[in-house]
Structure 1
Amino acid sequence: MAETRPLYLGPRLRRLRRELGLTQQAMADDLEISPSYVALLERNQRPVTADMLLRLARTYRLDVADLASEDGEDYARRINDVLRDPIFADIDLPPLEVADLATSFPGVSEALLRLHGAYTREQQALAEQRVSGSEAPESDPVAETRRFLAGQRNYFPALDSRAEELSKEIAEAGGAEDWLTKRKGVRVRFVPPDVLVDSIRRYDRHNEQLLIADTLDAASRAYQLAVHIAYTAMRTDIAQLVRAEAFESKTVTNLVRRSLAGYAGAALLMPYERFARAAESRRYDVEALSRQFGTSFEQTAHRLVTLHRPGMERVPFFFIRVDQAGNVSKRLDGAGFPFAAHGGSCPLWNVHSVFSRPGEVVTQWLELPDGQRFISIARTVVAGGGGFDRPHVYRAIALACAAEHAGKLVYADGVDPQTVEATPIGVTCRLCHRASCTARSVPPIGRDILPDDYRRAAAPFDFAEN
């Protein structure tokens, strides 16, 4: 007599419950069983008995044959279709092993199908980009520059060391302007914008003059002075770093050189050792640090991401700057924050909402789908202006660090990072699988959208869990 094999319908039962809009408690009440038993059935930790199959069919007016049909057969068919992809051509995959996988490990089968679905969609997107002639992500100069900076963890010890030496010389000379005059024979002049012809800084090599727009605020003037010093007095140090890499184009080379000059300029204004000690002493109060060093809020926040000197490391931060349309104009990662390389970030992150509270530092606790927690510090910043007819550019910046470091920040005083209510966010909608998010703009890749003939979910897209 043939042995009757237990019937496991976990994924099918979970899909049924979701399509009916039921909680596990509601389904348990309908079937007169406990919620924990429903959970065990959905996780394939208990087989579906004949009696339970009849209850399901009778309660929800379903066909027993449809309910009893095994997911294993469907998984085996779908997996076999996937395995025809040329990428698997050199792997020996016997049909019996595929059948065993589909029958015995439905969760693993679904994971493989989702992964291949995401891979296929990504390949299609790249193919469409090539056909349309649009630029592929790999050839994006800004993306390559960001990859270079991230590869160095936004820390360049040679520039920091040289900047510390120069900052002492500048202080002894009485300031950057006097240092340029005494050491380089360069006169600094602050002039109206029309003299600079749409520039904010220009070096007049013929007359040995550094011209800087007089509409800039004090912090911006100091920064432009520091960047000019970096381009001249630290030219060799910057050139060595650039020559050590093989960049794809002159555009990338120029962007990297500009980033390194900006890094060096910030290091001149905020010398590593002095700034690192102050950051710890001030408990990473960005506004207090900016007042102490005469720098802007953004410059100070940016500098906090670079503190990785061995033996004098500080809290690792992630930094992002966005405009009101959500475009990312700067991103630096020193905290392992999983920000999407392409597309928008999560709209629930407060870096997108602080425009309604200009100039105010707003904190937020974040929780990613895998349970990681971060604290975010966001604030608006303003560029431009300086006159009635000078346009302002409003952006928002955010600093984020892992919850384990939050106790070192003044922004987390009196809060337990593990119990405080956190906003559930995702990396980006395409990669976020939170089913109940009402802020979602697009469905996640690799997930099937459920029909809404009988139920319309509150979230924009209701998708299958399996």
Structure 2
Amino acid sequence: MRQLLFALLCILGSATASAQTGVALSEDDTLVRQGRALIAREYPDVLRNVFRNDGFGGPGSQKIANAMLVDSPELVAAAKAGMTVERHGDGMWLIRFPYVNVALIETKRGLVIFDTGYASIGPVLAEVIPTLSPKPLTHIIVSHIHVDHAYGWPALKKRWPEAKTVTSDLFPKMAAKEVRLGGSIGRLNNQPLESWPTSVNRLPKPDIVFRDRLGLKIDGEIFDLRHAPGETEEQIWLALPSRRAIFTADYYQGFLPNAGNGKRILRHIDEWADAFRQMVALRPSHLLPMHNAAINDDTEIARILSLNADALEHISKQVVARLNAGERRDAIAAGLDWPERFAKAPELDPQYNRPEDIARMVSLRWTGWWDSIPSHFPAMPFEVEAEEALRLAGGVDAIDKRARELLATDTRLAARLADWAYFGAPNDAKALRLTIDVYMTRLAEKDMPLQEATVYLDHASLARAKLAALEPVTTP
């Protein structure tokens, strides 16, 4: 059991061996890693709740989750062990791995692959593809830059150097962004900074790019490629009209789309919904997604994609209307109307983010950084506010007492008070214990989405490591 719990903590980005020289660790990065080990021993039931949805619509892997940019033999073996191959329709396969899928399409004289997975998937694909068809790989379509979609590319290019890589014309710009913001993106993706790329050489290099839409003719068949900003600015999806099939990248996920992720770059809700509408209009009989299971029923495909479009449009229209009415962004998100038909739909289960998170993403796109609180306009470190709040409250003891009272009725407000204690008195043992207790209580909540949970777990781990430095752990 202890081994399992330590492995679960690795999912959130503990150290892993890598041949790459990546981004340097901060002092807090090191403390978080130390704190996770303590949290793993002390809160096993909470961690099981945190990771109940690990897998992003598919199987999980304790080895792979924290090392998606690493292609060591051990990780390649883990990817292969977790792989399943499914045939859907005529000459189409969905190759499923922990966390992500890859689609393979057979043409008259060759093979086309849609997405390449994370780094350790590439070598597996190079070995497995020839067992499915003896034809050469002629085209590699990369939907977007994310670590679980783009980093299997080098192994495929090594095995089939003549294969043409196809992306949006924005892909090179986004690849440069991955390198420029490596420390930020890597940390917020819960990946070890040691493995993050420090140059674009590890990223796909496109041979064919397009702006909005491309009808790519391969062996007489039209591959209808469409660009629609969604999880990322450059994301694309694919339709094969002759086979009534669509390949949905990260648009369809099988649960409430991860469109409000507060730790990621701006996401494009309106274009995401429009992509769903375009997919429905094609009346596909096969939906091969990069997350979750395939769907091979035209009626069900239309229902689910329409439901997703309806949900995103509902949020976007409501937020814009209320912004125009003069409401504050925090009030809009906190009071978002979420109809029962969405709340009860299993296809919109908020596993990774909440509807109100998507609302905040919409507000972020259409407004500036100011949140309509006058005192928030000039920049001021949160620590200054927290120190004054502690002084007004009468010190850490008073905040601790009230926050613990609130834990039974309002954990969100209790967490706000705990933040005052932590940031106002970061080296106070009582403030650190309050932080740990409040955020571990929040992590135990049944409906806690995974991305929100990772924020709380990292913060509790940081507080736990600091507390250990003040009160060294003794081994019985």
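Things worth noting here:
- Of the structures 1, 2, the one that 19.8 was derived from, the read-out being mean count of other Cβ atoms within 10 Å over residues 371-378: 1
- Computed 1.28 for Cα Rg over 2.2 N^0.38 Å - originating structure among 1, 2: 1
- At a computed 0.75 (FRET efficiency 1/(1 + (r/R0)^6) of positions 291 and 411 (r between Cβ atoms, R0 = 35 Å, to 0.05)), which of 1, 2: 2
- Calculating mean projected area of the Cα convex hull in nm², for residues 299-346 alone for structures 1, 2 picks out 1 as the one with the greatest value.
- Between structures 1, 2, the greatest calculated value of FRET efficiency 1/(1 + (r/R0)^6) of positions 91 and 171 (r between Cβ atoms, R0 = 35 Å, to 0.05) is seen in 2.
- Across the set 1, 2, distance in nm of label points 7 Å out along Cα→Cβ at positions 219 and 403 reaches its highest value in structure 2.
Just so you know, all these numbers are worked out from the coordinates, no wet-lab data involved. These numbers were taken from a predicted model, which means no experiment stands behind them. Cβ atoms are built from the backbone, for glycine too; each structure is taken alone.
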